[in-house]
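Listed next: structures, encoded as structure tokens.
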Structure P
């Protein structure tokens, strides 16, 4: 039986917050428990303001990336964007494509096809992205590419500059000349809580600063706050800590999401059974919007989800939202079947093991990651779930606190 222990916080700190911020005792105690025991920091935590975000150029290489994109905008260069197929990648891609369009640059975008091309920036994905008729001048990889050394070299060999905006850990060094915006690799850790859509928001902020310095009239008509609806979605769905600037993005972004002008999001919320008039909460993103966007990448083509976020066509938005809902229902059925079979394997042969490895030759590769998360949580053990891909077993792993599957 679980035993709950109550450890009261210092009465002096709690009392000071109650008095100065005019909040309840319970709220004051929770805020102190979260580490905000002085009125100023507690006020910032309770009432996040967009004006408090830091200069984007504090992130290593971000200013260089912004300058290269401004160069492409100024000279009408062709830009290709490749974003990952999860919610973070989809929202990152939609944000940057829409932002660049405001300056008259209609960037081509692609999303990796999970079943045909695999995960991340693979050679097949890079070749498809570069095969766009007219030569690309600038390739921007979002939420992928940090470890795509050979693919980066291939893109450069085509006479194309490469910018990678990502938040995954690095295993090897990229070729010289690649602009990598990744606080985990280039930074000191202070900005490492961002997911990719947060970094892309910072990148657009940097571009906007440079364009306003150029007195570009378009830059003065763009309001970055308008993008926080999709920034909040990617941030919540990617499970990064909702602290510091991430908290600002999500707090303001959820309010924007409740009143979004994006027809695609409006359609998806209706199909998901949401009533935005009652406000959108993190749980709505995690269990309603996020899974439907993810399902397109797991079972079909995540570019559908990007197109949904970009479209102003009401009929297309409703039709696409219904497709994503159908994909999600199919994903749920596949997941349920695999979980049941995997648990039978565990109970039969691995009940006493400290780590779990399960395999099914017909298990869908787009769902094994979710199953691994489910098993790891249910059994409180590290878990690897494998399916068959050609002559290989390929899958995904999830772990528990204290056990690193990579290191």
Structure Q
């Protein structure tokens, strides 16, 4: 078992890749009395066209299959479910599907070995029947219908459809009603057989436990199982153009105060040769400084009572960068030009950057006390960047104004979308 020393932090991540390909990462925190386990499968909602490395053609499945499979996996046959097993242990379990991966989690404070073994067992032991799929369809369809009536859902996917022409992020993670209705057992089995292999999984454990004992449990568990040969799946590459689909959209929803998303879309390579993680940090700092909780603009807009709230996020994926400003305001026509003007004149002083660096380093150290956050951070780094960064302290310390200014100059404002969520006319729902 190897140790990844996290520089300047006095923490270490234990890691080993088993003979069957399962990647294991563990971070010990003896100051807590519990532990958090996650088993992540590198298969998400955007992966709807794929093939094995030796296959001649791609398989296409319905949108939402990753999420559907997440639901089905809790069933264990003979009327039993994983929920019942973990409830009897006093443990809390859940799962969620993202665009890029599916994660199964266990949070507990005792029975470490039983929790760990059963997490591995129920995820790695599929149980699909026609009756079960029919039952789950009803549950998932209700979830989809509830989502479609949710204002935040409408705004989020309204923006994604305005931004993306080809990328599957324009579709709901759950799939739409027709997708769920048409999903078949054979589709679920095909996805499971292709992606649910130890070689495509990450087991991450954080909290108070003995990593060497944990590794012994994991190896014994996996040694008892036989897996089919890994298909080494190839995902179909979908090229996404830089140009947005629509520059302006209005959506009606059950809201009292309008909500606005202003999003800029650009190519990642326009920023030149820079590590993706580092680019993301710079962009986050720039956005927070201009639109965050302590920004001057937010204070001014709140003081003038022009907004109820304002914030900003960024995303980087498949060579695309998006910068998004979110505003809740009764006066969108007044506020939108102010936001656009701020984007044209982004501000970041040397003192601003120093303060943001200090905040990030403090958070980096303090975050180790949060075992759920650290588990999420490790998994996110592995899924997104393919590694655990051991030099985050140095990365923050080496941020500088020269690079920050260069990145601000490279931000392309020529491709943007505005999506407004407005109250129903005549107060209709």
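We did not get these values from a lab; they are worked out from the coordinates using the rules stated. Nothing here was measured: the structure is a model prediction, and the numbers come from that model. Cβ atoms are built from the backbone, for glycine too; each structure is taken alone.
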> Comparing mean count of other Cβ atoms within 10 Å over residues 169-176 across P, Q, which is largest?
Replying inline: Q
>> Going by distance in nm of label points 7 Å out along Cα→Cβ at positions 225 and 265, which of structures P, Q comes out largest?
In response: Q
> P, Q: which one has percent of Cα pairs over 26 Å apart, for residues 73-304 alone, as calculated, at 58?
Replying inline: Q
>> Computing relative contact order in percent (Cα under 8 Å, 6 or more apart) for each of P, Q, which one ends up highest?
In response: Q
> From P, Q, which structure was Cα extents along the principal axes in Å, for residues 337-392 alone = 31, 19, 18 calculated on?
Replying inline: P
> When you work out FRET efficiency 1/(1 + (r/R0)^6) of positions 9 and 273 (r between Cβ atoms, R0 = 35 Å, to 0.05) for each of the structures P, Q, which one comes out largest?
Replying inline: Q
> The value 18, 52, 27, 3 for P(r) over Cα pairs in 10 Å bins from 0, in percent, for residues 65-136 alone was derived from one model only; which of P, Q is it?
Replying inline: Q
>> Quick check on the output: 20 is percent of Cα pairs over 40 Å apart, derived from one of P, Q. Which one produced it?
In response: P
> Which structure, out of P, Q, was helix-only ellipticity at 222 nm (-39500 (n - 2.57) for each DSSP H run of 4 or more, over all residues; to 500) calculated from, if the result is -14500?
Replying inline: P
